Structure 1
Amino acid sequence: MSIFSIIVPVYKVEEYIDKCVMSILNQTFSDFELILVDDGSPDNCPELCDEYAKQDSRVKVIHKPNGGVSSARNEGVKIANGDYIWFVDSDDYVQENSLEVLCDYISKTSADLYVFEHGFNEFYELKDMNGLLCDHYYKYDFGFEPWNKVYKRSLITDNKLFFDTQEKVGEDLLFNINYYTKMNSCLFIPEKLYHYVVRENSAMTTVDKERYKKQMRLFFKIRDLLESTVSQENLAILFMMHMVSGLNQSFANSDFFRRRRIIKYYKSKAQFERKVFTCAVNKFLKNENASFLGKCKVKLLFL
């Protein structure tokens with residue numbers, strides 16, 4: 001049994017995978033297992049994964065039919081043995097002392113979640129989800145991605161938390177919010193431990209005109225998780241966050257009539273009392289972390 005299980009989904013990253021894997025295997029802290037999940041990659045990645053396993057006993061390899069990053073992560077979780085799980089993307093790489101830094105913090109605390117790269121050090125004890133949303137979530141202290149977080153494996157497995165394989169947009173966010181509802185504490189770590197690589201034609205850089213529908217489907221799944229524990233006002237703010245995210249890509253290269261249809265769609269989904277929604281709009285507009293473009297879109301939509 002190791003302290004860390006590092007799960008890396010692998011798909012069509014032949015030119016990136018070596019830098020990623022070697023940045024992990026060359027860590028200054030050695031008590032970890034590296035789980036490479038070949039998600040039916042059609043290039044030489046499957047053979048490269050097997051070669052890493054031959055060279056280092058800490059490497060485990062799963063070969064599976066292509067099912068997407070969520071299914072790959074889920075398969076990795078099923079065989080993980082570490083006390084903590086770190087999801088690393090195969091086109092990124094990590095600092096050589098990342099695990100050593102994380103282990104030092106873990107030895108001093110007993111948090112359920114470790115979040116790094118946000119410039120401050122704070123131990124946060126969760127009292128309720130309303131407090132978490134207002135104290136940290138709306139300020140983007142957590143971030144929506146999984147790569148800047150280290151999770152307690154027992155909390156994932158005991159609660160049967162898995163990534164939703166239906167969602168291709170925001171599956172990370174859905175997993176994280178589900179995890180937040182189960183955790184009791186979090187430690188924010190200031191150190192930079194991860195290098196995120198932006199690739200052309202990645203899911204994050206590709207225009208998706210149907211993004212608004214995907215964001216709404218995601219929102220309603222999040223609402224189902226939270227509606228018994230958070231206020232209507234907070235649900236309205238979450239609705240707007242998803243709305244803005246959906247608008248960013250759905251409006252790209254769209255004509256006036258398509259944009260009007262999108263706005264009508266959002267209006268039909270915003271089933272909040274006007275007073276609550278107005279209050280949420282004002283809070284969103286006053287949030288210094290909300291983008292200027294996002295605020296403009298909310299103003300226009302609300303009008």
Structure 2
Amino acid sequence: MRILDDLSIFESQKAQLLFRQSRSSVSNYGTSPQSLITSIDSAGLESQSLYCCDIRKSTIREKFFQRRRNQSFLSIEYICEGEIYLRGGQRSYVAEAGDICLLHPFRNNDLLYLPSKPCVKYGLVIEGVALIEILKILRLDSLDTVNISDGEALEELFGRIRRSLKNVSKAECRNQMTGQIFELFQMIVNAKREEPHSDKAVAIKTYLERNFTAPLNMKTLAAEFQLSLPLFNKCFSDSFKLTPYQYLIRLRMSHAVNLLSRGTLSIKEISEQSGYNSQLHFSSEFHRIYGVSPREFRKSF
């Protein structure tokens with residue numbers, strides 16, 4: 001995986017609206033990739049804690065761009081061969097062979113293939129009433145990509161998910177599918193744990209996780225860790241592929257999403273409990289990342 005410094009490569013692309021659903025939309029440019037698709041109508045599965053409603057293996061040879069606004073589902077992309085440009089919220093990178101990528105719900109996500117070596121990838125659409133909470137419990141809600149060393153085991157698991165999807169009308173197959181998605185999440189968690197991280201980067205991450213609701217200044221925090229601000233950022237991003245400030249925002253936004261989904265606190269209270277002194281700043285940041293205001297997001301629940 002290679003990090004891109006800005007989002008301009010995505011923002012300059014043209015695309016035609018493919019479909020719109022509630023506050024979400026998908027637009028495409030280029031010929032749809034050649035794909036082996038197993039897909040179902042998710043009607044009747046709304047009460048399922050986790051389920052996959054679409055799994056496909058695609059081979060992309062010609063320029064292709066897909067723009068997703070306020071994506072309503074979790075998309076898992078596994079790159080078998082080649083590479084593809086991905087944008088998840090305010091972060092962009094080039095995913096390479098062996099990378100498994102999470103394009104999270106309630107974000108603006110883009111996929112861009114620029115012609116070179118053909119890209120072969122799997123794509124899964126994951127939904128379910130417990131999805132957001134499970135991602136948070138497993139600490140996958142702030143993860144974008146990780147490298148999977150055992151590609152054969154992963155593809156074997158995709159095959160089992162596909163078979164369960166084909167027989168989803170049977171209750172036992174629906175239950176099998178939920179278990180298989182948990183298995184997939186655990187495989188991602190294990191790969192994340194195996195990644196090498198410096199002790200100082202882990203210490204910074206722990207500090208942010210314990211204090212994300214407090215007013216934090218990155219320059220002051222860098223000094224506390226006896227680092228200059230550039231070294232502070234590099235130390236963290238070398239291990240976790242994003243800056244400490246970007247990680248702080250993700251922690252705050254994830255916390256805000258959890259509070260909004262419960263529907264018991266005012267937007268002002270959620271803003272304060274998520275580390276923002278200004279409700280306007282909080283709402284602006286939320287809209288920048290998720291494409292909707294906190295109030296509009298709450299209405300979706």
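Derivation of every value follows stated rules applied to the coordinates shown; laboratory data play no part. Model, not experiment: these values are computed from the prediction. Cβ atoms are built from the backbone, for glycine too; each structure is taken alone.
Points worth noting:
- Identity of the structure behind 14.5 (criterion: mean count of other Cβ atoms within 10 Å over residues 54-61, calculated), options 1, 2: 1
- Structures compared: 1, 2; top value of distance in nm of label points 7 Å out along Cα→Cβ at positions 6 and 174, i.e. the largest, recorded for 2.
- For 20.2, 62 (Rg and Dmax of the Cα atoms in Å, calculated) the corresponding structure among 1, 2: 1
- Given 1.2 for distance in nm of label points 7 Å out along Cα→Cβ at positions 78 and 126, calculated: source structure among 1, 2: 2
- Computed over structures 1, 2, Rg/Rh (Cα atoms, Kirkwood Rh), for residues 62-141 alone reaches its largest value in 1.
- Which entry (1, 2) yields the derived value 13.4 for mean count of other Cβ atoms within 10 Å over residues 38-45: 2
- Among candidates 1, 2, the computation of Cα Rg over 2.2 N^0.38 Å, for residues 150-213 alone that gave 1.41 used structure 1.
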